[in-house]
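Down below are the structures I want you to see.
None of the figures in this text is laboratory data; all of them are computed from the coordinates on show. Note that the coordinates shown come from a computational prediction; the quantities given were computed from them, not determined experimentally. Cβ atoms are built from the backbone, for glycine too; each structure is taken alone.
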Structure P
């Protein structure tokens, strides 16, 4: 009886250790997956932002030249574009912070905490 109890306790201890190790491995993998999703998403946004910024620079220079030709003073065209961007920066700094924070927190939390996407994908793959 005592030997059987000892064996059962060893099996229980071994099973508990295996469960803990498996649980730790699962959470490490899950964290890695979520971090990589964030890195990929951030990289994608940075690349898109970079190309948008390049396009905006070319469009701004073109607009400044156009305004300069219309006003017959190139420097005035550049001055108008500069003032426009300063005013835009002031308006955005006043109103954009809270809106942007809400959008980013909502997107990040949906991406970080939404595991239903993985379940849907697994169910879809199982149907095929």
Structure Q
């Protein structure tokens, strides 16, 4: 389990948005105060409300090329601004310079999401 802190009183909004983009199950309520997104059998991303300022975080997901294509289509349909560079401007492009596909977008609280098809750590 990884806890994702939201600086708002509606933790279910970013949980719902991420779950819909990644086509994953989620719930408005979970154990305790969490709105969980079920990534796989071993990992749940729990969204929680936090009243104090929360530093922006960067989360990434490694997916297959077919999953990447489907998720990017959902990002586009949702009208979410995305970019090809981690700190670059919104350019609605996909980075393919590293042997795979990479795209970045921001959650409404400013947290950054990344989706890639090839890991940065490669076995030689």
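Odds and ends about this structure:
- Per mean count of other Cβ atoms within 10 Å over residues 69-76, the highest-valued of structures P, Q: Q
- Which of P, Q yields 8.3 [mean projected area of the Cα convex hull in nm², calculated]: Q
- Here distance in nm of label points 7 Å out along Cα→Cβ at positions 45 and 77 was derived from just one of the structures P, Q, and that gives 1.9; the source is Q.
- Test item: P(r) over Cα pairs in 5 Å bins from 0, in percent, for residues 37-84 alone calculated as 4, 13, 17, 23, 22, 15, 5, 1, pick one of P, Q: Q
- Relative contact order in percent (Cα under 8 Å, 6 or more apart) derived as 23 - corresponding label from P, Q: Q
- Origin of the value -6000, where helix-only ellipticity at 222 nm (-39500 (n - 2.57) for each DSSP H run of 4 or more, over all residues; to 500) was derived from one of P, Q: Q
- Origin of the value 54, where percent of Cα pairs over 13 Å apart, for residues 61-100 alone was derived from one of P, Q: P
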